[in-house]
1. I have 4.1 for distance in nm of label points 7 Å out along Cα→Cβ at positions 6 and 46, calculated from one of the structures 1, 2. Which structure is it?
2. Cα Rg over 2.2 N^0.38 Å was computed and gave 1.11; which structure, 1, 2, did it come from?
3. With mean count of other Cβ atoms within 10 Å over residues 54-61 coming out at 18.8, pick the structure among 1, 2 it was computed from.
4. Quick one: helix-only ellipticity at 222 nm (-39500 (n - 2.57) for each DSSP H run of 4 or more, over all residues; to 500) came out at -7000 when computed from one of 1, 2, so which one is it?
5. Comparing relative contact order in percent (Cα under 8 Å, 6 or more apart) across 1, 2, which structure shows the greatest value?
6. Out of 1, 2, which one gives 0.70 for FRET efficiency 1/(1 + (r/R0)^6) of positions 22 and 62 (r between Cβ atoms, R0 = 41 Å, to 0.05) as computed from the coordinates?
7. Of the structures labelled 1, 2, one was used to calculate distance in nm of label points 7 Å out along Cα→Cβ at positions 70 and 102, giving 3.8. Name it.
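None of the figures in this text is laboratory data; all of them are computed from the coordinates on show. Predicted, not measured: the structure shown is a model, and the values here were computed from it. Cβ atoms are built from the backbone, for glycine too; each structure is taken alone.
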Structure 1
Amino acid sequence: MQLSLKTAVKKFRKYSFRILILWILFWYFCRPVLVIHYAPDAIEEVGYFLLVNNNTDKDALSPGEKSRYYMDMFPEPNSLIIFSLPATSRDGVELTPPFSRVDIYVDAGHTITRTRISHGFFERFYEPDD
């Protein structure tokens, strides 16, 4: 059975489009991630700033909430990420890539209790056990 050129082109388009979609999804979900966890026993919201290469994001977390930020897959050599709690405790964390996943834990007293930095590729897909 011979394939005509027209049929071959149709199959190529069909499969190349699927491969392109899979590649875009892979690229989106495999970026490094920064997760901010706020204690569930807290009473009020906590406001925070996240500075990523001169782009500042100001937001607040409710008790028990967590926020997820995706970072650049290939960051600039001098890129800088700063997380801070300026209104409550003046705590802050300064990060420099490369990393796969960063978990920042904020307790009920609005202080950063710990920061967990993971470098393994598959770490970005799983929640920490501790």
Structure 2
Amino acid sequence: MSDLGLLIGRLAVAPMFLLAGWNKLGWPPGAGITGLLAAKGFPLPGLVAAAVVALEIVAPILLVIGVLTRWAAAGLAIFTLATIFVAHAWWTYPEAQQAGQLGAAMKNLAIAGLLVPLVLAGSGRYALKRD
């Protein structure tokens, strides 16, 4: 994979996660996601919500600057796949909502797949710390 392609991939995917994490910062931080996690039966939903917000803010910054790229991309890919089962499990929704949730799940699957080259190849040459 070309170094330029890796840079473009890092810069293209980072804003989406950064904005998602930023939007979860309410008061208290992550309040909306805390309720979702509690409803799904997660233990310590506040702690899990804080970890989600931290991941969605820190990992994209690492991608942009090209530090710990493989780890940041792997964390985001795993998180994105997990959200399919936590937030977009279309088979658990009423029939009228299933198509929308299936679309969101497939989008997440595609995003996770697009992170794989960064996990495998790392940051490339255009990075603060090439890995």
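1. Only structure 2 yields this read-out.
2. 2
3. Working through the options, I get structure 2.
4. It was calculated from structure 1.
5. Structure 2 gives the largest value of relative contact order in percent (Cα under 8 Å, 6 or more apart) among 1, 2.
6. So the calculation was done on 1.
7. 2
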